1. Match the computed value -25000 of helix-only ellipticity at 222 nm (-39500 (n - 2.57) for each DSSP H run of 4 or more, over all residues; to 500) to one of the structures P, Q, R, and report its label.
2. Determine which structure produced the value 18.1, 63 for Rg and Dmax of the Cα atoms in Å, for residues 102-189 alone, calculated from the coordinates; the candidates are P, Q, R.
3. Give the label, chosen from P, Q, R, of the structure having the highest value of distance in nm of label points 7 Å out along Cα→Cβ at positions 38 and 254.
4. Thinking of P, Q, R, which structure, once semi-axes √(5λ) of the Cα gyration tensor in Å is computed, gives back 31, 27, 15?
5. Can you rank P, Q, R by mean count of other Cβ atoms within 10 Å over residues 174-181 and just name the one with the largest value?
Structure P
Amino acid sequence: MTSASAAIPQPGRTKAFLRLVMIEHSVFALPFAYIASLTAMYDRDQNIHWGKLLLVTVCMVGLRTFAMAVNRIIDREIDARNPRTAHRELVTGAMSVRHAWTGALIALVVFLGAAALLNPLCLALAPIAVIPMVVYPYGKRFTNFPQAILGLAQAMGPIGGWLAITGEWSWHAVILGLAVGIWIGGFDLIYACQDVETDRRIGVKSVPARFGIPAAIWGARACHTVTTALFVWYALATDAGFFFWLGLIVVAGAFGYEHTIVRPNDLTRLNRAFFSVNGFIGIALFGCALLDLLVRGLTV
């Protein structure tokens, strides 16, 4: 009886695991998977298929949870040497490596199970989506551009969202996926600026550590310019209506604001740019995209 109860995750461990993977940050990627899924539903029969949308949600949260847990496990020694990350659960002992692996594997099984319920193509391609999630945390050990790997990983969300509905490849989804990947890679360039001195001291590779903070900030600006252009391309490719274009204007304004509050010589508002502005971008564009599809005939 004792061994059986020990196998059941304790409430404290569950909370620690959710903190470990920062479950609330799913807000960054989910809106774009929803945009792709709902656009695919509109193109298919103009009806929202709630069951499939739920499975897309489970897939996205499951894969992201797996990715974050693996990232924390692989990076735990680096995190221990960085004052900013030394409070993380695997460093302080609030979560054991064994339990972190358990949570990661459960999340992976959930992801694969949901993919299997969607369609055969989603299940067949699911292992490919896992690869960059595992490679990314190692990226900072062998390349100055780990954000490129992160961008590739994040680009799979919208592509998977479209595949989940149609079971077929779509270049429209690839355009949206590239926009999301380059967007997230760009703001990760900004986020990495706060660890420049520590990264250089302990040998972690990144754009700001190798080329300096000004180069990283300008790189992020370039990324977000390309992102905006890709959003425009996606809108044209999918014959988006007024409200989607309105959303793009809001996103462009948010990007502009983000780059006025974060400058090479002033990183004091970096967290506002990273968490608040980028969270707003995803939610705002999703809201406008949904409204646009509903106005054009998507049926709830």
Structure Q
Amino acid sequence: MLGLGAMGDALASRLLGVGHDVTVWNRTPGRDTKLVERGAQAAATVAEAVVAHPLVVACLLRHPSVHQALDPVVDELRGRTLVNLTTTTPDEARELADWASQHDIAYLDGAIMAVPAMIGTPGALVFYSGSQTLFDQHRHLFDSWATSVYEGPDAGMASLVDLAMLSGMYQMFAGFFHGAAMVGSEGMTASEFAARQTPFIQAMTNGFAEYAAVIDAGDYTAPGQQSLEFSDLTHIIRASDEQGVNPSTLAAVQALISQQIDAGHGSEGLARAFESVRSVKGGRPAGGAA
């Protein structure tokens, strides 16, 4: 296990708890004390760590730190399996997969959808992409950490799914922060607002499946949809301005809606705002015809 930050420590601790032999390394000395007391072997160098086992797991800070740690020991890694659980972008994961292939290193990318305290519970998720053979071979170990999900042979797919889900989460939080600021301008506490907002948001998430069906079908004219024109958010933006609240998060959503209205789709469903953000890799350019 390379990297003993909060997540790396939780991963190593869980492996020890289910009976695996674990060798640990961390750039900053001293973080391995409790793990060593529980039976882990401490490695003074990355080279010493990677030669200890055929399976090497990296959970480091960022993409550059993976190369900083592993480039000098590429010869020691040859013929071994590297599972990278460091947070990366999809292209960074693909780059690492190519790098590993060039150096005869078996590679599997992983993305952790959990906080450290969740490791070892079914509620934790870890997405994997790359070699299915490697995923199947080590599935018993992966399942000791979390619910394991294989996302396919593209090494970047695990990262893509993880970051897409986090995008939805953070933008949801930003919406809550904005709403709390609006009512807070007149004295309502954030806790009071949360008590009202939580059940409403929970109910609204039931609409994800309906929006998804519309997007997948590409028919934004089907009956029963709330139109883009009806979904105009400028009144909320004006109210924010009146209360002295920064409306930038909501203005970004309005910009997506306005793009589609300006393109002549105002009577179509709100889900059409998806066309303002969709990837051109998906076939139709943003704002194009369904």
Structure R
Amino acid sequence: MVQRVNNVAVTLEQARALVGLESAGTFAAAATALGRGHTSVLYLLRTLEDVLGFAVLDRRGYRTRLTARGRRVLESCKQLLAAEAALASVVHELRAGWEPTLTVVFDGIVPAPPLLRAVGRLVEHRVPTRVDVRAEFLAGVEAAFRETPADLMIAVIPPRATDLVAVPLPPVPASLVVRADHVLATGKHDERELDQHLLLTVRGSDPRLQLSTAGIEAHSTVTLNDFGAKREAILAGIGYGWLPDAMITRELATKRLRRIRWTRASTHTFQPRLYHRGAVGPAAQQVIAALT
């Protein structure tokens, strides 16, 4: 292997010779540590100086020492050898079957911590796979899964694709809520009354969610980009809508938000599933196992 910088080519053997000399202290000791002959180490260091165009060793005196320039070169040689070791490790692990990359698209309505913990374990174990985690919402999840293309998809809306393997994940309860001082916060209401107020939804909402407000949603909504924005809009009193219970635990407990009582259900359970196209690599398998 040759490292080229500004047309200067330094070989790994030359780098090893310089690092070996600095570590061992003498040419003879360096030769023994490197498993080379004494003259071989001398030759490598002489050719290194020829390539660089300046001396890296001060040969005056009883013991050969590094010059100031040589110490700077030594630092770069150590970095070069560290990069070689890292590359060798990655190649070894990739040959063992690890995926070069793993892309996961998940619905933002699903709590992210379990997925992030699963990815964190891969990092902790120094898995060579590069992981890309992307949040989308509702129908946008499947669109991103197809376009990326991603390896894993976590969705609450059943995909239109029929060739995917589905793995059930823990349910996500949600509630139809409104700010405590909104007119819908007290009493019991029918669909006509709800229809007179603003129903907030997230882009990508779909009839396949089977929400009790599906009939209202078709003609009385404001669409927001994500559930965080929707939560803030509801807290601002702009309208009402569905939010995951995990996102509003404190607000429900302190009664800043209230579940709407009406003639249909004010609670809903999303059933997220993890989807993939079939055979997956070991990194994906670890993520799937951690989530299920």
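None of the figures in this text is laboratory data; all of them are computed from the coordinates on show. Given the structure is predicted, the values throughout are model-derived calculations rather than measurements. Cβ atoms are built from the backbone, for glycine too; each structure is taken alone.
1. On the way: P: -25000; Q: -14000; R: -12000.
Comparing all candidates, it corresponds to P.
2. Numbers: P: 13.7, 38; Q: 18.1, 63; R: 17.2, 57.
The correct label is Q.
3. Working: P: 1.4; Q: 5.1; R: 7.9.
Top value of distance in nm of label points 7 Å out along Cα→Cβ at positions 38 and 254, among P, Q, R, belongs to structure R.
4. On the way: P: 31, 27, 15; Q: 44, 24, 16; R: 65, 20, 15.
Checking each candidate, the match is P.
5. Numbers: P: 24.4; Q: 16.9; R: 20.2.
That would be structure P.
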